[in-house]
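Structures are listed in the sections that come next.
Every number in this text was worked out from the coordinates using simple rules, so none of it is lab data. A quick note: this is a predicted structure, and the numbers were derived from the prediction, not measured. Cβ atoms are built from the backbone, for glycine too; each structure is taken alone.
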Structure 1
Amino acid sequence: MTETRHLNNAPIVEALIDFRVVLPDGFDPQKFVDLKNELGSRYPKNEARKLLVGSFGISSGKFEQQAEDKGIQGYVFKSEDEKDIAQFRIDGFTFSRLNPYSDWKTVLSEASRLWELYRAFSSPIIVNRLAARYINRLDFKIPIDDYSIYLTAPPAIPESLPHKMSSFLTRLVLHDDGLTANVIQAMTNSPKEGFIGVVLDIDVFEAQEAGFPEDSISKIFEKIRLLKNKIFFGSITENTIRIYE
């Protein structure tokens, strides 16, 4: 495994910090729009988030499709450049930072600041899931004859099969010390001419139906950070590290 360290040009496309909650019965999600006064000029853009539930079936030999509007579930607030995104919903709060990424401390600090607003405004009964999801896009020059130059677990093609490949997708679900990690590795397009992209999507979370004590949240996020980093650096080689140092 490569050594864990800060990368000045980290390939992070989006970093998310997520809190899932149970709110008091009868909480009106439209009240979240009032947060625009609290968020001020830092998050000047906002829009309602609605939920549409689709269903389909066959009646009298005919295919029928329906969509039910569940109404407003919350509000999304964005910075002027739309790089910082805060979602205030009836099922929880999510903070996202889009590329360019700074560092974990900065992202978690802003997420925690906004979480305190969410908590004070909605008074959740239970916080039952904490997560961090980091979506990375690694760009490699093509052609590539051997992905093991860049990835520690590249797609394996049997020797008897053609080795010209245009797509691959792998998914792992890992467990460690109460945490669960969904890890997706897949080929994608790259915005750079002459390159191919590989998505490394790492979603680490801990869930407890009974909820987390407030004073345990920071410790859980530190566990999440360590496992997230372990997976990222365990998935790439030193050749890849040198590209993004």
Structure 2
Amino acid sequence: MSDFYEDLADCYHLVFEDWPASMDRQGQWLDSFIRAEWPTTRTVLDAACGIGTQSLPLAARGYQVTASDISSRAVARAEREALTRGVELSTSVADLRALSQVHGQFDLVIACDNALPHLLCDEDLLQALRECYACVRPGGGCLFSVRDYAECGSGSQVHGYGVRKVADGRAIVFQVWDWDDAHYDLALYMVEELAENPPETQVFRTRYYAVGTDRLLLLMRRVGFENVRRVDTGFYQPVLVGSKKCA
């Protein structure tokens, strides 16, 4: 998992048609939801920050954000993006399954962009959720966004992102999923066509657990989160939320 994001850090923004616009939309939705759900929230741990897709717009909206990820290169990219945008962002490198070894407690812990299904078994998911729970202060909450795996697939599937403009040309971005029961191997292809040069292809590979949202909600309850539910309005992926009981 970490190697996938280490290699992808410099070009991850090409997954999005317009990364700044997507960040702004996500930041608006998250800010509105947080204010409605946990109105006293000031401190946020983005436990799977990547290059800062959620951390940056939340920091720009006044939250005290700590951006954490297993990939040091992704965190370094988030730091550079924060500097470019003039926002304050604390950063760290940590595995989801060992957050409390690095971090204290926050008003809110988030992990978006389908981070949880990188963990390939229920035991690892439980460990990550326990660590998220440990990093939430009493009365605070957690928020995860994941793909909706309504059912497992079979064989091979192609999922297209589209054509992206890059300096001196374009990049064609798509995924291939090769299914293995409840898991699949993902290959992310980026084909660059630059002016007067032969196309160049980069392939980034990782593996996912196609865990359903019902299962994740059950695991969240098992580690102690309360008021656990799925939210389907406004965000680009299903959002799973839960709260930690006040002391």
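Taking 17.4 as the value of mean count of other Cβ atoms within 10 Å over residues 22-29 derived from one of the structures shown (1, 2), identify that structure. Derived from 2, not from the others. Structures compared: 1, 2; top value of FRET efficiency 1/(1 + (r/R0)^6) of positions 110 and 142 (r between Cβ atoms, R0 = 30 Å, to 0.05), i.e. the largest, recorded for 2.
From which structure (1, 2) was helix-only ellipticity at 222 nm (-39500 (n - 2.57) for each DSSP H run of 4 or more, over all residues; to 500) calculated, if the value obtained is -6000? Among 1, 2, the structure yielding -6000 for helix-only ellipticity at 222 nm (-39500 (n - 2.57) for each DSSP H run of 4 or more, over all residues; to 500) is 1.
Can you spot which of 1, 2 the value 0.5 was calculated from, given it is distance in nm of label points 7 Å out along Cα→Cβ at positions 14 and 190? Please list the in-between numbers first.
On the way: 1: 2.2; 2: 0.5.
Label of the originating structure: 2.
Given 0.50 as the derived value for FRET efficiency 1/(1 + (r/R0)^6) of positions 134 and 166 (r between Cβ atoms, R0 = 41 Å, to 0.05), which of the supplied structures 1, 2 does it correspond to? Structure of origin is 2. Taking relative contact order in percent (Cα under 8 Å, 6 or more apart) as the criterion, the highest value among 1, 2 goes to 1.
Consider the structures 1, 2: one of them gives 60, 57, 38 for Cα extents along the principal axes in Å as calculated from the coordinates. Say which. Structure 1 accounts for this read-out.
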